[in-house]
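Each structure below appears as structure tokens.
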Structure 1
Amino acid sequence: MLLPLIGKVSLVTGASRGIGAATAIKLALLGSDIVVNYRSKAPRAEEIVHQIEALGRRALAVQADMTLPSEMDTMLAAVQQTFKRLDVLILNASGGLEKGKSEDYAMALNEAAQVRAAEQAAPLMAGGGRIVFVTSHWAHFYGTKPVMPDYEVVAKSKHAGEEALRKYSAELAQMGVSLVVVSGDMIEGTITPRLLERKNPGLMELRRGDATSLPTIDDFAEAIALAAWDPKIPNGHTIFVGSTD
């Protein structure tokens, strides 16, 4: 079977664990070489690199905090030096529930840093490529559907990031780069539901009852990987994973 991403290079932000790591492996299975971005978990990132290399793909772990433009510059310079190109950018890294962060951290990471990453990566993708923005239903539907208070800072900032990327997508399209959004319900086994569960005991069980079942990390990563390559998915399209009710 011809692998749809053979000869391609994909960069996955926040790829040292969880959804990002699973997506990186899925993309490698589809033939892509992988840049594993991480903020602080180098051993985890290197383990993902080893798994990708075991699949016969090239892989590179690069540290970069997305909120720091200089670190993003250094990462993309490493991509240029190693691979000479970039075909897929998965904007998976996000945050806002961490302790000890400033009030504007969520917006800095989930909006400003996402757009800046797309802008910085676009020259390497000139002539074709795809950017996939990973979000949640609470964020995607922010302002039209209720959001639990403990998640609102994340939902508001990720919604702002999605809207900003959609505005930038017209310029991306002129470079031959398309944007696809993948939005998920609460995902089993991820850090965000666990953090919210601590303050809201029974939250996951309640959502399971409302939605019948919740997507797994593998389900979500599969949808993100599909979004990364399928030419039938139009520019600006949103893929929903799990119930939107």
Structure 2
Amino acid sequence: MTTASPPRPAIRIAHLNHWYGEGDLRRLVLRDLSLSVERGKTTFLMGPSGCGKTTLLTLVGALRSVMDGSVQVLGRELSGADETALVETRRRAGFIFQHHNLHRSLTVLQNVRMGLEVKGEAGKRDAIDRCLEVLSAVGLADHVHKYQDQISGGQKQRAAVARALVGKPELLLADEPTAALDSKTGREVIELVQRLAAERGMTVLMVTHDNRILDIADRIVEIEDGRILSEAPPKADAIPHPERLPTVWTRV
């Protein structure tokens, strides 16, 4: 009897180095970093400001080029990839940013439809239905024709979530999505993201400083000075202390 091989991880990073500047101004922000992210799981990246979290997220999202090392995303090697390959990878991912980045001149529905524009699917016959479906899923069915100045901060971030999900991405990347929200609203948004990701089988990689949402993650990875710190898992029945997280915590 043949044993099925385990599924390949959604993200596999090996010996990644990344820097800004040249010569005497060169600053290394990621140092020999290796990381594997399981498909269908929610992983949080945590660490102090400037430690390389957002840089890592943008490399995984093919928003910048890999300088040194290997970054495999959804089975595609991004190191040395041409622009066509990078665009194809971006189209398989959804992005949520710290600020909602909604277009002020567009309605909620029109903003969400922009998520289909980048995939070249906004002109499809079912485009509006797809937008309305995801807006209903995030609780904005009654706000589709409103502009951003007519909705709350939490609703704006929900619209940003809908825009990221409307293209049915395999990978969801989020950079500090609760930073501008109060604790209750921030938790509601992340619980929504986690629930929809689980329903759709998406992999979530999220940068956050928010200690109030740690229990939502399947795994927490701590980065400092461009490196993943030595693993220090907590006891199986313990949640990490919010003031000092272990490097890698996996919920069981």
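Out of 1, 2, choose the structure whose coordinates give Rg and Dmax of the Cα atoms in Å equal to 16.9, 49 when calculated. For Rg and Dmax of the Cα atoms in Å, the value 16.9, 49 is produced by structure 1.
For helix-only ellipticity at 222 nm (-39500 (n - 2.57) for each DSSP H run of 4 or more, over all residues; to 500), the calculated result is -14000, so let me know which of 1, 2 that is. It traces back to 1.
Given 24, 14, 12 as the derived value for semi-axes √(5λ) of the Cα gyration tensor in Å, for residues 55-134 alone, which of the supplied structures 1, 2 does it correspond to? Please list the in-between numbers first.
Working: 1: 24, 14, 12; 2: 28, 15, 9.
Considering all the candidates, the number was obtained from 1.
Assuming 0.10 is FRET efficiency 1/(1 + (r/R0)^6) of positions 23 and 143 (r between Cβ atoms, R0 = 35 Å, to 0.05) as calculated from a single structure, say which of 1, 2 it is. Don't skip to the answer; put the middle values down first.
Details: 1: 0.80; 2: 0.10.
Answer by label: 2.
If relative contact order in percent (Cα under 8 Å, 6 or more apart) is calculated from each of 1, 2, which structure is the one that comes out at 24? Source structure: 2.
Any read-out appearing in this document is the output of simple, stated calculations on the displayed coordinates, not a laboratory observation. The structure presented is a predicted model; accordingly, all values stated were derived computationally and were not measured. Cβ atoms are built from the backbone, for glycine too; each structure is taken alone.
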